[in-house]
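Heads up, there are several structures right after this.
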Structure P
Amino acid sequence: MKHFVSGRNLFDSYPDNSSEIILGAGCFWGVERVFWQTDGVWVTHASYCGGHRPNPNYEQVCTGVSGHAETVNVIFDTQKISLEEILKIFWECHDPTQGMRQGNDVGSQYRSAIFCKDQAQLDIAIKSKNKFEAILQQSNFSSITTEISIQEVSYPAEDYHQQYLAKNPDGYCGIKGTGCAYL
């Protein structure tokens, strides 16, 4: 399967110097668009991660029975963009203090999450969380609720969710940051 925007393969043929992180920041449509537009990102795809049911479908994720979040797999070229830069974009593109929601989207599938591939990524993610939480608290936001863990398995979302906002330019996107900059 090809990425609708870039034409690259979604699930294989990544460059040797690529790395992958899985991010949840609300509805995956808007989150995916943020990252496919980012220089240094090789490819993105909508997925489900962080739950307990193998191969969940959209309906299972939406009802909460699978425990998964709507996520985006971000495969990036480490020679062009760092994980820290990816996480800066992640923190700034949504409100990580809202718990099981993003704006009007309510439910565990919309939770903020960083699913790392290994301990090195986990360490960087936790450090970035602590840094951004201090910035948010200076602006009177509550504590960050983002789930951060190592998760090697994610499940691709259905084809119609892949690059949804490129295929449906007038589609819904509720993604909104806090207005705080990750410095």
Structure Q
Amino acid sequence: MSRTISPRELSESIGQGQVIELIDVRTPVEFREIHAANARNVPLDRLDPEAIKGAAAGRPVYVICKSGSRGRQACEKLLASGLADVVNVEGGTTAWEQAGLPVVRGRKAISLERQVRIAAGFLVLVGAAFGAFVHPGWIGLSAFVGAGLVFAGITDTCGMAMLLSRMPWNQCPTS
């Protein structure tokens, strides 16, 4: 299991001159909107532990996301690859910003979490409406989305979010 560090503690280490490797595992669009000043973007779905090992050069690797969930997943992936010193930033970018630490702001975007809620709601609505007015088999669409949401809640892994993160509107030309 990875260690955790508060944004304030990490900021103090940076202030003392410690060179750090801070990886932000959110989508490029989320990163563009706001990120910790010292972070570099490596989306969770493109995380290559071997490349991170080379860049870290024996230093601890700090991982940050929006609130900590994707950060934990990235830490587990890095630890499983044999990287020994992996640290998750508690509360993610949200906590970093709330602590008043330096951030870089860019263009606003619809968050991935909100996109999932919109897509899931739309698919459930379509399944229910088509099931009532077209063919009862369409109710299966609502059931499938509901099962996916239950699975996401239990495992903390959301297939719809992974799919949406790869959509063109969630990519940046420079990422």
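The value 0.65 for FRET efficiency 1/(1 + (r/R0)^6) of positions 61 and 133 (r between Cβ atoms, R0 = 30 Å, to 0.05) was derived from one model only; which of P, Q is it? Structure P accounts for this read-out. One of P, Q was used to compute Cα extents along the principal axes in Å, for residues 53-156 alone, and the result was 61, 33, 21. Which label is that? Working through the options, I get structure Q. A value of 1.00 for FRET efficiency 1/(1 + (r/R0)^6) of positions 93 and 141 (r between Cβ atoms, R0 = 30 Å, to 0.05), calculated from one of P, Q, originates in structure P. Which structure, out of P, Q, was semi-axes √(5λ) of the Cα gyration tensor in Å derived from, given a value of 35, 17, 14? Among P, Q, the structure yielding 35, 17, 14 for semi-axes √(5λ) of the Cα gyration tensor in Å is Q. helix-only ellipticity at 222 nm (-39500 (n - 2.57) for each DSSP H run of 4 or more, over all residues; to 500) was computed and gave -8000; which structure, P, Q, did it come from? Answer for the origin of the read-out: P. Looking at relative contact order in percent (Cα under 8 Å, 6 or more apart) over structures P, Q, structure P comes out largest.
Bear in mind that the values in this text are calculations on the coordinates, not laboratory data. What you are looking at is a predicted structure, and each value in this text was computed from that prediction instead of being measured. Cβ atoms are built from the backbone, for glycine too; each structure is taken alone.
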